[in-house]
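The next part holds the structures, each set out as structure tokens.
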Structure I
Amino acid sequence: MKQKSRNLPFNLLSTNTLNIISDLVQHYDFAVMSKKQTKRVREKLLEKLMTFEIGCFNEDENSRAAITRSP
């Protein structure tokens, strides 16, 4: 019984250390993925906007402010 109680703090410390490391890796991965996803969405949006005729943007409902305004 005495041996188990001595190992308990070390087990908790190692578990917490692994948890902290895995959380840091997870947050880093999410940051990288969201950055790539945002870039991909912006590129697709720009691709789509470049296919419009230039006269399309002279209309009020297709002005720069109307296109970029959030709902």
Structure II
Amino acid sequence: MSRPRFEWTFNFGHLVMAGTMLFSFGGFYMLTDYRLAAVEKQVDRLSTLVTQSARLEERLVSLTDRVDKLERR
């Protein structure tokens, strides 16, 4: 049984396959980067909303306390 040999030939099919792979990797990188940026924007918006909600909650508690104090008088 003979050893397998590697042929150093290069044809157009190899170029097409290499180009397709490079194009696919580039597209994957760009799409992932775009989607990650969109998710980061949404996280920033959500964190702002959570902060505003917490502030409103504190104001509501403060106003409730004030109303309770006024009702006691």
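Work out which structure the value 1.67 belongs to, where Rg/Rh (Cα atoms, Kirkwood Rh) was derived from one of I, II.
So the calculation was done on II.
Here's something else I'd like to know. From which structure (I, II) was helix-only ellipticity at 222 nm (-39500 (n - 2.57) for each DSSP H run of 4 or more, over all residues; to 500) calculated, if the value obtained is -27000? Each step should come with its number before you reach the end.
Numbers: I: -27000; II: -31500.
Working through the options, I get structure I.
Values in this text are rule-based calculations from the coordinates and carry no lab data. All figures in this text were calculated on a predicted structure; none of them were measured in a lab.
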